[in-house]
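Just so it is clear, none of the values below were taken in a lab; they were calculated from the coordinates. None of these values were measured; they are calculated from a predicted model. Cβ atoms are built from the backbone, for glycine too; each structure is taken alone.
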Structure I
Amino acid sequence: MTASAARRPLRFAFLTTFYPPYNFGGDGIGIERLAHGLVRAGHEVTVIHDADAYESLAPARPTAGYREAPGLTCIALRSGLGVLSPLLTQQLGRPVLNGPRIRRLLADGGFDVINYHNVSLVGGPGLLAYGSGIKLYMAHEHWLVCPSHVLWRHGRELCTGRECLRCQLSYKRPPQWWRWTGLLDRHLDEVDTFIAMSEFSRAKHKEFGFPRDMAVLPYFLPDAPAATTAPAAPPRLHDRPYHLFVGRLEEIKGVQDVLPAFEGPGDTDLVVVGDGDFRAALETQAAGNPRVRFTGRVASDGLAAWYAHAISLLVPSRCFETFGIILLEAFRQGTPVIVRRLGPLPELVTRAGGGLIFDDDAGLRSAMHQLETDPALRARLAAQGRDAVDRYWSERVVIPQYLDLVRQAATRRNRHDLLATLSTDRPA
């Protein structure tokens, strides 16, 4: 094989329900960053996502003006029948209406690697049989073991044991009958490597009976461009010292547990950045409190200024997250985090040394007070968080780890053609 042939770019297909701008949460942002990182590494990526699924759930179409990165192909699936397509997939566990097109796209694309992401409404478990090549599955949520994705039982409590039929009905969703047929188990062998986003999520999948081993690969932030001049300081957008919350406004995110800490007089405020179904309830809870400000949704390029001037980022999630991208965003801006001792959040804070962990209301107030009154502590946590992003959660670190998982799968499959290409990408 010639040197030029050995260095050909790999062709990746990403299959996912949601992808920016047809996207609600952090998983879509993580998928986008992975796609862009692979393109910057010299590979070719095609993203296939389900626009019907997004538009059937979203109150409005995404904002116009979004442009995909050069070198990346993005294909939005539309069946022409709107919500019927994702509903059939949700019920039957396979891509009923879009299946023929997906098969054609995968066959015509000549993909070396197929990466399944959130496939719940784009194809379900039946999608895992589509296409050929190395196959990876990234578990951005707990959908492999939980019909509601988040292990939040009956919409009111952490899931500690399966009550799946009752739980689905409590969410007012039609039960996924395919989950009782063994359909998922029959298709697991189609996938070479399953990937969890944190050690916690891997352990939670195992606890709930997922039968396959999982690798762990974290989310990451794009590498910052080399600066020729010192960056300008972000503008200050709030005139008093403040703590910050960033994320979807849903009950499981726990903002309601933070609001009491800002009642009555005080020298610091709470700024809540984001939107969602629970916003009205939160605004009612905070009514008349001048120390709480709701900004609504803020574009990703506008978040840096909010992080940069915050005393801390508060992450009070009540549910089992799979990761916590917003922690990385805060760390990069030198903002310490205060997180609930739940899910993967303590794992990330402990590794980074970039924040504090609380168990209850008293612990939350104590952590906030420490960062408000001890500038040396805050500066130390800020420096450790910045350093951790560079060492653990940067594009230059995680993309080689991802390619190494592809390499390991190619070795097991005796794909010497891919191994020749990947040998030029071996991480240091």
Structure II
Amino acid sequence: MTLRRRLVLAGISGLVITGLACLGVALLQRQYVLGQLDARVTSLVGDTKALLAVANKADGGNAAAATLLSEAYVGVLRADGRLRTVVAPTDDPQLSPRLLGNERGAGPVPRTTTAGRFDRVRVEVVPLDAGRALVVAVSMEPVEQSTGRLWVGLGLAWVLVAISAVLVGYWVDRHGLRPIAQLTDAAVGVTASGGRQAVQVEVADPATEAGRLGQAFNTMVATTADGQEQLRRFVADAGHELRTPLTTLQGYSALYAAGGLADEAAVADAMRRINAEATRMNRIVADLLDLAQLGDRSALSLQRVDVGLMVNELAADLRVREPDRDVRVEVGGAGAVIADSDRLRQAVTALIENAVKYSDPGTPISLVAQGGARVRISVTDSGRGIPAADLDRVFDRFYRTSVAGPRGSGLGLAIVAAIIAAHGGSYGVDSVLGHGSTFWVEVPSSNS
């Protein structure tokens, strides 16, 4: 049984129990008021002679006696069955109870009336002498009125309770049960898709427990889907890029097994090619693992990094490796950033290596660092440039431009993009074919 059905049954049960309690209270109150009324009737017939005397005085105009019997009917039932009224209530002088003949000795009993304003009375008949009987009646109107008011009050109270229960049930369903049901459906969908789809649920009120649960679910699903996507991309990329070197290795091993390597020179050349392909495979796997690790921001070791100092150090390293190249540096007011120093160096170094790879020896390379809310680091070369059609894809994994150039793993710029994205920064390239390229990255400064 679902939680919603349980709550509905609990609400209905609560309303039924409340209704029964109201009914019990009303019945008990009616019995209590009737008991008081019957006690009043019984007290009047306790002394029949005195009662008749008072009634006769009241009938004769005695004000004190009339006051004592202002609410009561007193009559004498003759032996022939005729009822003679001695005194009637002051507010209903025409009152006359309807007798059925079985009232003697039965105590106070309810009866209707044959005349008068009141419809029901409590009657008690007490025997007198010579076959006569004393009849005393008191109107039940106060009982009916008080009981009616109680019924109305309890009925309104029950209706208010029912409305409150419905409103509370709607509120609980909307802010508690319905989001949980949506979470359940979403979880089933995620399970059915094998975690490949980043199913998200709508979070109406993040301040509620259900809202926080929805936010946690969305974060969990997004993280899981991202991990699944990274895994699929890793497998696809690895399979795509490792296929060629593996085919080369398999070809040379098959050639050797078939005796196709006739002399030592051929074997040496084959071993050289095999070693080169194995080295390339190792570089590709290392880069793929690097990309997979960069998908987790928590893996970064953040600290304050002086961008100007870092760029000057990287420029010095480049001058050592490329003594014939003109390395220009501009770092005025670059400031500092909060970043993983090793990863940021890795990204800028990759841009520098890319500039060296795709430009002629001896041509200048410029390194510029500019400060502000976001610190920009750019690397400019005077190489062959990039076609405009390729600019939007140069940071994609394994993408190579249509311009021929040195063959790499195809992951260098993708690693740069992953590092900068992990730091919450941005990256891009500006290039004119035949006139060089400027690759740039931006990272929030430590003051932003």
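Quick notes on this one:
- Read-out distance in nm of label points 7 Å out along Cα→Cβ at positions 148 and 332, computed value 9.9, structure in I, II: II
- Test item: mean projected area of the Cα convex hull in nm², for residues 108-363 alone calculated as 36.2, pick one of I, II: II
- Of structures I, II, the largest value of mean count of other Cβ atoms within 10 Å over residues 20-27 belongs to I.
- Structure (I, II) behind the derived value 152 of volume of the Cα convex hull per residue in Å³: I
- FRET efficiency 1/(1 + (r/R0)^6) of positions 116 and 212 (r between Cβ atoms, R0 = 25 Å, to 0.05) - structure with the largest value, from I, II: I
- Structure responsible for 1.00, with FRET efficiency 1/(1 + (r/R0)^6) of positions 220 and 396 (r between Cβ atoms, R0 = 25 Å, to 0.05) calculated and labels I, II on offer: I
- Top of I, II by relative contact order in percent (Cα under 8 Å, 6 or more apart), largest first: I
- A value of -18000 for helix-only ellipticity at 222 nm (-39500 (n - 2.57) for each DSSP H run of 4 or more, over all residues; to 500), calculated from one of I, II, originates in structure II.
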